[in-house]
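Visitor: These notes open a run of structures that come right after.
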Structure 1
Amino acid sequence: MFSGVMLLWFILTAMSVVFVAIDIRKTPESKVLKWGFILLTAYTGPFGAFLYAIGCREPLPGLHERYVSVRWRQVLGSTMHCVAGDGVGILVGAVIGSFLSLSLFKDIALEYVLGFGFGWTIFQALFMKDTAGGSYSRALYNTFIPELLSMNCLMAGMVALTSIAKANVTGSNDPLNASFWFIMSMGLLFGFIIAYPINWWLVSNHLKHGMMTVRSPEERTIITTEKMEQVGELGNPQIGHAGSSEVQSGHGGMQATKPSTVEILKMTILTFVVLGIGLAIAAIFGRH
């Protein structure tokens, strides 16, 4: 039964990745978030493809900016960006920890360090340094706290689920066994869910970006022309336009008022409490 479920999951995941990888090429999204959705789909299978379809895929030509401006979609982009980047390091850490036969908490520590390290220094700071004026050091500074808070919640959900599952599924500690990858996928999916609320706070308080819209000059010209034609037909002198080559619905607010140091400290402590709960569940119900 369990083998059949895993087989179906991997088949659906392969189909989902192919769909997203092909379809997202025509979606006017930034490259890093395009890769993020492909990675998220590789982790979470049909769930990732579903989230892409309802959260990022342009419903009609010229509507992407308005479509992704809704808060929940902005938060979806923020959470997805975190899980996609951190997930790479977490999976590498899980494989290394398994081959080295590390104890539960050493394994978790390795996954956390590699997940946070890759997510922060590469997927957040390096790939998004243009939003910090092209300065990598400034990007590292700007993204440290947001990445830390999001990573804490992601890891809390993941270790709670994977530790319980690995303690009860034979062969799930071996990367050469399909159950290992199935459980890690479920862990990243559950971690995504747990990390979503803190990303809502981060986006709402202008500490993280959400979805973005990136169009070529040709696309902007076409959209602007169409809108001008609509204005001519309706007799409306107010013209909306696509703006710059990169319209960042959730990132433009980064210049707005941010939360105080005390508020950030409170939320940081809260995420460590959430992480502590996840670790406690792993210690009680996980392998020893």
Structure 2
Amino acid sequence: MALEVEGVFAPNVTPFSAHSVDEAGLRRVLDYLIDSKISGLVPCGTTGESATLSHEEHRRVVELTIQHTSGRVPVIAGAGSNSTHEATELVKHAEGAGADGVLVICPYYNRPTQAGLIRHFTAVAEATSLPLIMYNIPKRTGVNMDADTAVQLSRIPNIVATKEASGDLLQVADIIREADPEFAVLSGDGNLTFSICCLGGVGGILADAHVLPGEWLRMVSLVAEGKVAEAREIHYSLLPVARALFLETNPAPAKAALEMMGICSSEVRLPLLPATDSCRGALREELNKVGVV
């Protein structure tokens, strides 16, 4: 299927059971999100705990997601690494497995220069015919992709979008204003998605969308239709849930929410810890208010 880079995509969690990938749990998560009319799935991103998946597990989760989804929605495979060679290999695997696109994070820990980022993304894009979405999240990687860098990379034909989680709306606005007209900007922060869409963004890849995915999509769709006042109401109604989902390190609260909803275990992998009792209490209170538990 052709990849439409608009709407709300879920960077789906990777359920675990006794420290192994819980494949039955993963299938339940995928069906729940697809049945909720999510625009697409993004396995093996930050929320999927890609940092603690083995290479074999990473490939298996991507393959299983594609197989189980069976074309019902697009699958954008997480394929990032702090090694350009490794990112290239993951992208090639995703393409061979039948992914509709790939999400590639800025290299973490290495802290490359802007010129290094350009070389990295250019090399990865040249290794595949798949649409590539860049992912800028400085608080995780230690490096920010400047607006000028994103704009330059937007000229590469199969680099089709960026997931912006810098938290800098001026930077987002600069990218939207200066990038190739066909290039899309997606929010990586639930609490900024309304604002980014009002600036000209076309949706988000949101961990927050594990809860009320249909409402996140409705908010984005209303902005696209010019119904900003209605979208703003949804934005404010979703904010308490979004805040609760990030009281502790993602994806521990999201997995706790899914466990409360009867979908999968809340188990995470060290060095992450499960959501604390105080986090779970605050989260349950907000989930009760919106009627999902």
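Visitor: helix-only ellipticity at 222 nm (-39500 (n - 2.57) for each DSSP H run of 4 or more, over all residues; to 500) computed as -23500: which structure among 1, 2?
Guide: 1
Visitor: Using Cα Rg over 2.2 N^0.38 Å, for residues 108-195 alone for the comparison, can you identify which of 1, 2 gives the largest number?
Guide: Evaluating Cα Rg over 2.2 N^0.38 Å, for residues 108-195 alone on every structure, the highest lands on 1.
Visitor: For which of the structures 1, 2 does the calculation of distance in nm of label points 7 Å out along Cα→Cβ at positions 60 and 180 return 5.0?
Guide: 1
Visitor: Comparing 1, 2, where is relative contact order in percent (Cα under 8 Å, 6 or more apart) highest?
Guide: 1
Visitor: Among 1, 2, considering only FRET efficiency 1/(1 + (r/R0)^6) of positions 52 and 212 (r between Cβ atoms, R0 = 25 Å, to 0.05), which has the greatest calculated value?
Guide: Values: 1: 0.95; 2: 0.35.
Largest calculated value belongs to 1.
Visitor: As an exercise: semi-axes √(5λ) of the Cα gyration tensor in Å, calculated from one structure in 1, 2, equals 37, 23, 15. Which structure is it?
Guide: Attributed to the structure labelled 1.
None of the figures in this text is laboratory data; all of them are computed from the coordinates on show. Quick caveat: nothing in here was measured; it's all calculated off a predicted structure. Cβ atoms are built from the backbone, for glycine too; each structure is taken alone.
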